[in-house]
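Please treat every number below as a calculation from the coordinates, not as lab data. In this text the structure is predicted, and so the values were computed from the model without any measurement. Cβ atoms are built from the backbone, for glycine too; each structure is taken alone.
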Structure I
Amino acid sequence: MKKILGLAIAAVLVMALVGFGTFSYFSDQETSNANQITAGTLYLDINNGTTNYTILTGITNQQPGNSGSSFAPLKNMGTLAGDFYIQTGAVTNTGAVLGSGKYADGVGQLGADSQIALWVDVNDNGVFDAGDLCLTSSGTVETYTAAGGVLPYDSWNNFASKTWKPVIASMAPNAIVNCYINYQIPTSVTNEIQGDSVQLSLTFCLNQVGQ
């Protein structure tokens, strides 16, 4: 009898231990789905998607006393503000081919004798006035003031391989600026420029703010 009772108690304990795993505490759960981040964009557009846009083009047969200007329309098409800056490349002077004219000596003098001014029309009115920015050949950016609002013309050669950074800090999305090149050939220039040409490249950049 004791043996049977002992077996019965053991069986009850085994069932109790087996049943212990079927009990559950209170619980609840929620789900957080589709966690993600999306990067913004920096996209500087020139002349509505034009590539290798030329600001001064088709300007030939120039002479002392001539002047003119043209511009590159630029827009921040991205979703982020960016620091806008400008770089120039080397100045290339090409002399008139020897024998092509009385003063054709094969030496390019136009870059030294003619002048340009680089400026940014911040308020987009086509006039160099209050708030506009001019880029000096020394590498500084100056803001127009009523007392000193004169474009800083200098020879093309002096604008070679310069960086102005930033020209506009934190240029907002959809902001538009026009970057101008004004040129002039002083009346004091002599026959040495006849048949010569000069060329300069500009690079417009939009960088992450503060970088």
Structure II
Amino acid sequence: MRHAIIAFGESRSFPAGDDFLEGSYDEAAADVLVLLGQPRYHPDPARVAILIELGTECLGVHTGEASGQEGSNAIGFARYRNGDDPPSPLVELVRQPNTDPVALKTARALFEAAGLTVVECNDQAGRIIDRLVRPKYNAALRFLDEGLATAADMDLTCRMGLGYPDGPIERVVRGGLAAHHDITRALFETYGTAAYAPARRAVVSARRRDRNDGAQ
């Protein structure tokens, strides 16, 4: 299946130099379009699949919705990445209620052929991983604020007691507290769940970033 990669901006899933960017066909000859970096989507039923890179937003932001009947050959995707860490091997595919099963199968096959691990989920802001891990990062940051444990103790407990490769504080700090703020704020605005409300330290980091970005 021939695919064409169309970049509208910098891609978090496949940054410059990523092996996946090799082997792209000319757009006119491609069966599958892969839209990267703040993509502008236009329906094209002649394609087998159109893959749209997502941030925290829903696929419906690009395709529109139809009271639970939405779905086409458009598939959302995002490759999990902790801040500026290198992208992980995990790709989350986003489907809608009436997504074309051939398009979904084709998207999975394309990413798996590139050596990536693929999971599928319904069209929810934050998909699977961010909806699971962001409340844990917020809780750890609040425990730190409340003096319940030090950052080092929480991280050591998760590494030694749970077998994690790193702890919640070191991971969220390495990924960027301001970036964590942006993701959790988007999820909080969507779901209104207290667990997604950005922790104080993330708010401070985001405001410092915004203040410094506006400095002359």
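Starting from the value 14: which structure in I, II was relative contact order in percent (Cα under 8 Å, 6 or more apart) calculated from? Here the read-out was taken from II. Comparing mean projected area of the Cα convex hull in nm² across structures I, II, the highest value is found for I. Suppose distance in nm of label points 7 Å out along Cα→Cβ at positions 128 and 152 works out to 3.6; of I, II, which structure was it derived from? Attributed to the structure labelled II. Assuming 11.8 is mean count of other Cβ atoms within 10 Å over residues 40-47 as calculated from a single structure, say which of I, II it is. Attributed to the structure labelled II. Which structure, out of I, II, was helix-only ellipticity at 222 nm (-39500 (n - 2.57) for each DSSP H run of 4 or more, over all residues; to 500) derived from, given a value of -3500? It was calculated from structure I.
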